[in-house]
Structures are given as C-alpha cells and as structure tokens.
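Asks: Just below sit the structures, each encoded as structure tokens.
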Structure P
C-alpha cells in the first residue's frame, strides 16, 4: 500500500522520516532559482535538518522558475505541497526522508511576481542552481558575455527580464528604490569561484541598462563563493517505483542521491543567514582550496571515466568503475597528473579524498549514469580539465593522460560508440562539437581549433602532439587497446 505525498498524509508515512517541525509556521527567507534534483538533495536537505532542530524557521525556501521546463516541476511539487522524498543510497544501506523546507514555487514567465517577491524585505538570500552552462560566460576566459541574445534582450527590457540575472538585477533595483537592504546572492553551482562569476553576470547585465545600478550592486551586494558536492542522478520511473515499493510513498518527483554530501561556504552574508553550521555546512574565509580540490579531483575524474565508458557502451558509473581499464585510467591520471598539482587544502589529505571518491563512484545503488557524466563537455572541460593541463604545462610536467582524456572526448563527440551505436546529442553545442570531431578524425588539430574551450593550451606543442597521437591511436586501435597501452606506459613514448 502506498501513500500519496502531501501535508495531510505525512502522519501515514511510516517507512521514511518526516519533518519534525510545523510547516505552517515556516516563512520564506530564501528565493531559489533552479529547483532541480541537486538543490532538493543538497541545500534543501541542510535547511530541513536545521529546521528539525527547532530553529531558523524564517528561512524557508521559495522556489522560482525561469525555463519553460520549470513549469512542469512546479506543477508536480505543488501537487504534493512542495514536499520531496529524498532517498539516500549507500552501498550498505538506504534511508528515506521527506523534506519540507520549500513552501512555495513562483511560476516561470511571471517576472512581475518574481521581482515583487525578490523585493520583499523578508528575503535575505537569493540562491541558484542553474548548471555550469547557465552563467553566460566565455568558456575559455571565464568572462561574462553581454552579447548573448538572452542577456541583450534583458538589457533592452530590464523591467520584463527573462533570465535569472535580469530578475535578480530588477529585484535589487526595486529594493534600492524602496530603501530595503540588498539580499545576498549565493550560487550553489559547480563552477570555480561561483560567487565571483555570479557577480560578473548580475553587474554585467545591469550595466547594459543602468550603469549606476551595476556600480551599486558591485559595492553593496555580497556574492559568497561556495563548494557543493553530492552525486544526484536524474529521476525516472525506476526511482518512482523504488520510492513506492520500498518506502510506501507515491511521489511524483522523488530525489535519489548518495549518502555523502559536502557544502563549504565563505561566510559573507550581510543581511543574515540561517545557522547552517549546525546542519553540517563548513564556513571558511576562502573556499578556493576546497573548490580546486573538488572540481579538479572529483569533476575532473568524472570526465576521465565518462568518455571511455561512453565509447564502450557502459551505462552505469559503478559498472565503469568495475571495468579494469577504465578504473586503471582514472587512478593513473589522478595520481600522476591531477592530484600532484592540486594546491594543499586545510586539514585534508588529497590522497584520502580521492580514495573516498572511488568508494562513492563504486556505489551500485546510486544508479548514476555515464551519459550524465558525459553531458555538457563544452562547458565542463574548460573548468574541470583544461586548468590542470595548463598548470602541468607551466610546470613542464607530463600531460599524456589528460591529452588522452581530451582525445576520448573528441572521439565521443563523433557520435558513434565503438560498437557502432549512435550516441545521441549530449551537449548544448553538440552540432558544433560533432562537426569538429568529424574533421579531427583526419586532422586532429581541427578539434584544438576550438580556442574558446582550450584557451592557451592549444599553443603548446607538447599538448598538441600528445593529443594528436592519442586521437590517431583511438581511431586506429580502439579505446580498450589505447587505454591498455597508456596503463603500460607505452602511449606517447
């Protein structure tokens, strides 16, 4: 027997934890853009944990949508009173909890309603999980691109914006006009210096129509940097079925995730903040060492295993980790090329951190897919892989494994796996990537012509040579033989 999730049915749920607080007493303190699985498995979990201690009930989440797809999510969540079942899956055991930290969700397309809520003095934090590609930045330089059509449209029509950053700027402008203290803008996306990147986007857009407002934002609004981490796959029928069968909950959009989670934040919240340190958030003066560690070792590692696994038609991440060549490739690249150039992190053993990552990737219950790791390489490679290549080149160190990773990405973007199976488009820039990958089959340098992705490393002769040799070998000998040769130390020799 299953129970349809709602406020009225919480008392009937017996196989999952439910909120220990009175949700009717919650009031909104945070507007969050991007109510996807990661947000509901991460930020919302920390707040739910905090609320369960009996404090800070004036910091509930109000979701806000921008994309057309957000309307469907809002409808599903509204149908269950904005409750979410979160199933945490470790290799040994799984547990479920119903979270109630969200109390409303502003519909996409209603800019006036969103701006009005942003101007409410009760809102003291505006947070974002809009993916790495949602910040309108040039991949190679990391600089905000004010010429993007969506940004240019908001600049021309600042009173009726359609982007997150246009809405935030409009909300801040209204607060300034009304004499209300500005809210803090907190990015929870997986990008280096996410606070600084968000500041550039908000001020850059504001400057298109109101340079004075842009200057005021730069001087008065806090944009703390943060590092977030939790593996959270997409939800499908499998997850809905497990939620119903194992926990007796009929949830239209449950979230499944690993047990591990981490959140490191710079403590820069002039308008106040919830006491998230009591829920496990680590507040630090400078998040840079932590984000370098995570982005290069974990996210870089994701890229290392993603593309050979995609080419070998491996579906799940734990299956990729069980393949000796893929696992060996990950370990060799991490220990020899990535970890050695990651700057020290306070009270952290980088080798131990990587060993923990391997345990997380080995988890068979999480159901994370290789295709998810392969997604959006045009935005992820410049953040997760290219900086490590650049640093190793600057040190005169070897880059054979990282060059092979780049070649595997190129080979993947050709669009056909080793078995001849079509790889469906898996990147916003898929058409461009596929065109370059097909040129690169005969001329590897055609791939490196994408200087907006590779930046200055394309000028490095050692990298160009290593990349060309790796890609040529992949086409000639296939993925498994090339991986084996790399593990034997014979690639590029």
Structure Q
C-alpha cells in the first residue's frame, strides 16, 4: 500500500519560444510551423505538470522586455526557453538579466537528420534549434549569470530528452515548495547537538520559505479533543499499513500493545489537525516535557503519525533538525522518498553500513509492509511507545545532508550508493544495509571530510545530478562524494 499524497505536487512553469522576426516575411509558413513546434512541446510538458504558462513566441527585443513583466506577474518557478530556430540574443538578454528563476534552453529539432539531397533553407530553419544556443550562453555570462542548462535532442521519439524535461519539472516542484513552504519549528535541540543548530533566518535567506514557531500546546489542544470515531478510524488506518509481529532478540521490544496503538493513533489525529490549523508544509521538533505528564506521553509518541505524514508529503523531522527537514522535503518533491536517517553500525563482512533512525520514515519506499513494535524505552530519549521498523527497497539510493559551511552558509553533501539485501536488527527502528563505492572506509572518510550533519535524508534512485541543479538554483554549495579510487577535492559551488 502507498500513503496518498496530502496535496498534489504543483509548480508554475513557463514556456517561451524564441525566433527571428526577419524570417517570417522571407519564408511563408515558417512562423506557423514555429507555433506548431512550440505547441508540441507545451503538450509534452503537460504530462509532467498541468500548470504550463505559455508566453508565446518572442522574436524581437521589444517583445522580450514586455514579456519580462508578464513573467514576473506569473511568479514562475522555472522557465523553458524553446529554441525554435535561430534567434538573436536580443530576445534573451532582457530575460537573463532581469529574472532570478532557473531557465532551461530546449533545443529539440523535429528531424533526426535532414535529407541532405532534398534539403532547403526552409527545412534547415525548421531544424535550427541549436544554432543560437552558444550565443545565448555567451550573453548569459556577459550579463553576470551562469550559462543556462540545455536540453538537446529531437522533439519526438527521444527518451533521453523526455527524461530531462520530466526531471526539470520535478525540480520545479522542489523549487516551488522550497520558496513557499511554511515550516513549523517546535521545541529545542536534543542535548545540544551542535550540528543541529541553525538560524531559521538562514533557511529563509537560502530558500525563501517561512519558519513558523509552533508550541507543543498547539498539538495538545487538538489531542484533548480527539473524538472516538476519529481515533478508531486512525487505528484502522495504522493497522492497514503496518504489521505487528512477535518480538525477537531485543528485550526492550514487544508485540504492539493496545495502549501504544491507542496513544499513537490519538497523537496522529492531533498532529494532522494541528498542521491543518497552522497551514504547515513540514515540522521539525523535539520536546521532552515533565516526567510522567500527559504532555510527555504526547510529544514522545509522534513516530507513527509522523511516518504517515512524511509518506504523504508532509515531512516531519525529529531532534529539532530543521536542515534535514529541508533535505527530506527536497527528496519528497523529487518523488524519491526522504526518510530521516543517520549512520548505524558498519558491517565489514558485507562491506556495508546500516543507515536508519528511530523515525520518522517515508514508508512508501519500504521494501515490504513496515512493522510496528512496542518499545519499553526510546534509547537516548525519554518515553516509550510504538516504533516503526522496515528496510527500504533494494537498489540505488541517494543521501542528502544539509549542513553549514565554515562561512556560515548552507551546504549540500550528496552521495549515491546501493541498498542491498541483508537482515536488519528487530529493534523497532528502521535500518537498511547500504553499500558505497569504492569501499566502505574510503567512502566514510570522504563523507566525514565534508562536515555533514550526523542526520541526512535518504531516498531511492540516483539523483545527485538533480540535487546539484537544485543547489545551483538557490546558489548553495553542493558536494557530491566521489566514487572513484582517487581522492578529489570537490569544494567549489556546483553549476547546473
């Protein structure tokens, strides 16, 4: 079973075609073909995002300056520039100078190759998509900007180009929610973990989102008014997603107890009501409360509810880890999961390492039905109750840690590896055997050398390229850990 997304993914994606006005009176019918080409790209993009805003075809500087106003008004997250035929850079310079959004040049020509024996200037102009790309890239640099990424290929039947278009639409979903998110922050750092500390204003500066102070009492207010019908529906929902097996070797674990299920369900209902009331996109939290109090019972039993929420597109992050919450949000919007994770014991026999945590987890990337166990204690923290346990799907994985550089800015540290088969401990915590190239010790030394936080977000698939592009959009340093034998220093900012 898959946890349904609470809200559909969305972004404001623009499409703008460019051409050369002089051509239209020289070659009858060419302008109509350009419009048809742009319409085909529009239709293709709508497979990945319904909200495509088409700004038409720009073929001179006057139109370029005018369209900038419309683009500002549309609050775009990304703009595709369709390189329909050769266009002078007067159509592009006003855009690249004024706009602060990612722009992607799309050079997808209709023909795989011209029939040279029968070719004409008209046919060449219909397939001149790449001609002005160097000019546009040069002008971007002259305007003080990075060269824009370029999608190159054919308009039809090009799987690689289609994957690139889909990837950029996923990136637009990330950009949209990073800019507009309302991130809740509740409580305090666990035992003063210095790597967790971050100024919320730095999050706003880096991404544009708002960080909202949330009180534990905001949840308690909802908790006190959970109706019996709501409670029973949540219990039924929880049991539909989780197995409840017998305990194994760990003496602090038990088969799920009714009182723990009851508490987890009531807390989950309260959490969902609170985030609706506060209109939140995600929540980072940690709070202990007075020993023996009802508040402690509440705040130490978020694990089941926050795993359901995380899996539905509302990331929750324990231990007050605001930076990792943002990493989880990024991976979720890329549709690759985004579980809360850290490094656990190494397995030198397998050349792997366990990666996991006590929650929250993105159960949509579990390899099978996840497990709930009752725990008599949460190691290192107060409280007891239900814990979530599973391993993620075997295959490629991506880790994203968001840390703070020595300059005080955010920094992405990314690694790609493999989730491999292997038994995990039945401790009521999620774990996965992860293998990294070139070997475990070398990888770990390279990972540590970049100063990551001890937490990171874990997703399926290999997506370091997409994450590096997202970092570039927000001008954030991004390091992708090398898998090669030689040690390389990768500390400069990543360009798209």
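Asks: Figure out for me which of the structures P, Q the number 15.1 belongs to, where mean count of other Cβ atoms within 10 Å over residues 89-96 was derived from the coordinates.
Replies: P
Asks: Taking 4.4 as the value of distance in nm of label points 7 Å out along Cα→Cβ at positions 25 and 465 derived from one of the structures shown (P, Q), identify that structure.
Replies: Q
Asks: So FRET efficiency 1/(1 + (r/R0)^6) of positions 209 and 457 (r between Cβ atoms, R0 = 35 Å, to 0.05), computed for just one structure, reads 1.00; which one of P, Q is that?
Replies: Q
Asks: -11000 is what came out when helix-only ellipticity at 222 nm (-39500 (n - 2.57) for each DSSP H run of 4 or more, over all residues; to 500) was calculated for one structure; which of P, Q is it?
Replies: The read-out comes from structure Q.
Asks: Say we calculate distance in nm of label points 7 Å out along Cα→Cβ at positions 401 and 441 for every structure; which of P, Q gives the highest result?
Replies: With respect to distance in nm of label points 7 Å out along Cα→Cβ at positions 401 and 441, the highest-scoring structure among P, Q is P.
Asks: Taking Kirkwood radius over Cα pairs in Å as the criterion, which structure among P, Q has the greatest value?
Replies: Q
Every read-out reported here was derived from the displayed coordinates using simple, explicitly stated rules and does not represent laboratory data. Everything quoted here is computed from the prediction, not taken from an experiment. Cβ atoms are built from the backbone, for glycine too; each structure is taken alone.
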